[in-house]
Structure P
């Protein structure tokens, strides 16, 4: 698995919480954005952001030891390719969520098998987002991170000219908008809750937003896309989402962008993300057997599995 010692293995895991919190703090301050213009003294950055200079230096020094930021000379920091990611494609918002409300929730995780977010914040995660518009906007932006790899996976699909693609739980519409750049003859429907924060300039001319709940109904379409949606839900709820789609689907196909957890002990990011899903909403990452069971319960049968893409069709 690794050449590092057992002691180093344990230390790497133990200090992970500190790294998550440090990155969340620095991302929330917008340090990477300030450094886009070049190296700056930590004292100048701290003064601009209202932070303690010594504390900010210690946060940046720790992150720089992992290649996120770099200290060019004493207390003078610059960006690295890793820290520049915090300024693009939702990664900064993702870091703030991980180092903020998600971090607080994970701190209460236990082995009871129950989501801890509702007890900690007084409501389920989705209701909490609806009551906090700024956090809803942050969440929608954060979900854009990794969009390039999602588009790469979607390019393995044989898209048909003129078909209607319904992005179920499509958030701010950024994924479907990117897909239509490569396939402008597709008609797109982004389907999500009305409070979703979105850029209205993306819509029109073949791409529309439809508000609603995927537990009630979904618009008619030729292909239904679920991009990192089903892992948010327990099996019963996820099956209900699939049955809602199946009721509207006729002979439409289903594309799921979610992890397929492999067997064995090899590192795989979704094995850790699975614990976050448990913490927030009793959701889960699934292996192939679990996906097959879920698809069957929802009225679909798989066509092919990839480690992060599942293609399925309506079961006869």
Structure Q
């Protein structure tokens, strides 16, 4: 039971990280209609900015602020110089342009921060562990990740559905031309959405910096699970991204924790050692295939 509780919490923490990534990606893709492969690079930029600020100041709050400002500002620059010219282009142009931006961003981060991966220590306020049940302790850093993910989900839902900014975003997404005739500065609204998506990815990168390795190209590895999340949840749906991120996080974590031992119980050790990690790695894709077979538009497709 202790192992099960630990893996459930690990799955929720991984799901919270995926939601921070996927929520911005689903807003950009679902609302602006842009296939943005650069989104994973914002995650990397946020992690590097956080590591640099933490090393200089020793404050994790300053590190998070630096990640948000650095990646948000870079997102605005990318939107203004490249993405703005792709809104009315075919998705193939968007894929090629944003793939080129991945290569550019990797080299730019290497020049600014160096190729040596920075070491990020867990901040003192989030270090240690707390006792959740007798005999079981869980790291405070991972619990904070889960809590921040929940707060981000509530904040995004409120922003999109209950504020004037969200109304303008939805108006520009539904009928850009009519919104512009009504006086909405749709270009500025879309720039805000893009910067917000970049900042959310940076927040995930800053929170993951003390947990996993910060290195060049780390954004490409996490981009595929984020795309799986928005496909399962429904493109453009914040609620769908939240539910799908938790599902993917739990399925992926449970697969990696429980599949290899289960296979070792029924298969020869050598075969189980090869087959277990492979099956665990495709668990999220099996989940995606099952969901799409039942609901091709995703669990919670965004309303037009």
Structure R
């Protein structure tokens, strides 16, 4: 029987133990564990990799600790604009949404774009109209309102700059683009990524999380990858697809390819962050060049890990 595996992330950045209270660390670990369980139970029941990454990512979107869905950061105009994508390694089908507002689970909308439209990406108002047609759940602005996120935004106002969540220097820093990659019992793989973007970003700014090949990629021949970090750099490096290319054309393993992209290619252009991934044999890797990355992995052979720091 093939090894089935799920790996997740909740963001990467300046995550150091000295900045974390025991209570906050426990809350993050609990959130990661819940997401890992949500996705892994799908695999245990013989479900697909695509359904597994969808379930895990939705769980993280519903957790206010992470910068996606409910916990999304504020854009320059005080709104929350969210991006997400999902890709099926068996069919190479993909779906993505960008700059959407009031969508409870943007990854669910990305999945609907993949399965119920002829397109790969929908943005803004058009994506929201499509969501209404598909019965995708929306929430009021209050649902996404976090006093912590508001304080982050107020700190950045007037600076003319945008900041990665983890670089806003305030106590009890919270951060996290979220995502997952999975290999199911049939050896099919998939990946998904979701984010609220950067604090005080220009409204309409889109990062790598919704861009197939940059923040998300899956191909049964190689790997499924979900990225987290400074999106502009990940777009320029075509990061997720680059891992796949190194595996396909140079014959590298998943771990080897991810190490090159994260510790060499990204760092040459000051790209901070990391990624999680799986291959079609159920191997998993979690690689980052920042101080930490919220991450977890679980497989059918009993492997089970939740980690935060370097």
Open item on the list: If you rank structures P, Q, R by relative contact order in percent (Cα under 8 Å, 6 or more apart), which sits at the top with the largest value?
Closed with: Q
TODO: Figure out for me which of the structures P, Q, R the number 29, 56, 15, 0 belongs to, where P(r) over Cα pairs in 20 Å bins from 0, in percent was derived from the coordinates.
DONE: P
Open item on the list: With helix-only ellipticity at 222 nm (-39500 (n - 2.57) for each DSSP H run of 4 or more, over all residues; to 500) coming out at -9000, pick the structure among P, Q, R it was computed from.
Closed with: R
Open item on the list: So if we calculate distance in nm of label points 7 Å out along Cα→Cβ at positions 199 and 239 for every structure here (P, Q, R), which label has the highest result?
Closed with: P
Open item on the list: I have 64 for percent of Cα pairs over 17 Å apart, for residues 191-278 alone, calculated from one of the structures P, Q, R. Which structure is it?
Closed with: Q
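FYI, it's all coordinate maths here, none of it is from the lab. From a predicted model like this one, the values you see are computed outputs, not experimental measurements. Cβ atoms are built from the backbone, for glycine too; each structure is taken alone.
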